[in-house]
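The structures considered in this document are given below.
Read the figures in this text as sums done on the coordinates, not as results from a lab. The shown structure was predicted, so the numbers you read here are calculated from the model rather than taken from an experiment. Cβ atoms are built from the backbone, for glycine too; each structure is taken alone.
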Structure 1
């Protein structure tokens with residue numbers, strides 16, 4: 001049996017919780033992964049599905065469905081990636097929580113059930129990049145409004 005690990009990333013963004021939640025609702029979490037999408041579909045509702053196909057060093061795909069959506073509090077979804085050597089061997093769960101910190105938002109991403117080793121390391125690298133890119137996008141969005 002493969003050892004399973006969990007990623008937990010926490011960052012405080014210079015934006016209100018509602019702005020961060022709306023960005024996730026609009027698919028920005030997936031758009032900030034740093035890969036060039038071949039296709040992206042996103043049905044943001046409990047039971048709704050998402051799918052993305054990309055090209056970076058290799059081609060890959062990810063699908064899942066939304067399990068829980070609590071506006072301005074939490075979003076939980078399944079994660080099924082394939083086509084990459086770092087793909088988990090089974091479905092995993094991603095939870096994003098939002099906490100108000102004055103006029104800012106603390107966002108915590110937890111990705112459970114990742115295979116230890118390269119799968120975990122590669123997803124940690126990917127989610128860290130996503131958090132960095134999301135911060136740039138949120139700064140751009142809030143400077144426009």
Structure 2
């Protein structure tokens with residue numbers, strides 16, 4: 001496909017990014033309307049990678065593909081807001097473990113519910129078959145890129 005000559009062509013990756021940003025904005029609005037007024041889309045990049053049982057700060061940085069310095073700053077913000085707490089790792093005194101607080105768990109529970117409702121809306125809007133095909137297509141795109149990275 002020659003996209004250089006198509007002035008109105010929007011790359012698939014850009015469409016996916018725009019859809020993702022719209023999704024995050026909707027989620028932020030929902031959480032805000034439920035009293036979580038201090039949650040930002042930037043916070044989602046950390047919270048979506050944090051295991052429910054907690055994880056080492058270094059593992060979280062690797063999973064979120066963010067430097068240890070940047071993740072430390074972002075975790076401090078979430079800690080200040082009361083969503084996470086840092087606990088010394090029992091097996092390595094130099095390492096820190098990130099845990100969700102009670103407030104953080106409540107936020108995640110609400111976010112999961114909101115995401116489920118958005119997924120249901122997507123399915124109703126597109127129809128079950130088209131929604132499933134969309135999901136399968138996006139997964140194929142992801143797999144293709146992941147396979148290229150591992151070669």
With helix-only ellipticity at 222 nm (-39500 (n - 2.57) for each DSSP H run of 4 or more, over all residues; to 500) computed for every candidate in 1, 2, -9000 is reproduced by structure 1
When Cα Rg over 2.2 N^0.38 Å is computed for each of 1, 2, the largest belongs to: 2
Note: relative contact order in percent (Cα under 8 Å, 6 or more apart) at 17, derived from one of structures 1, 2, originates from structure 2
For distance in nm of label points 7 Å out along Cα→Cβ at positions 8 and 128, which of the structures 1, 2 scores highest? 2
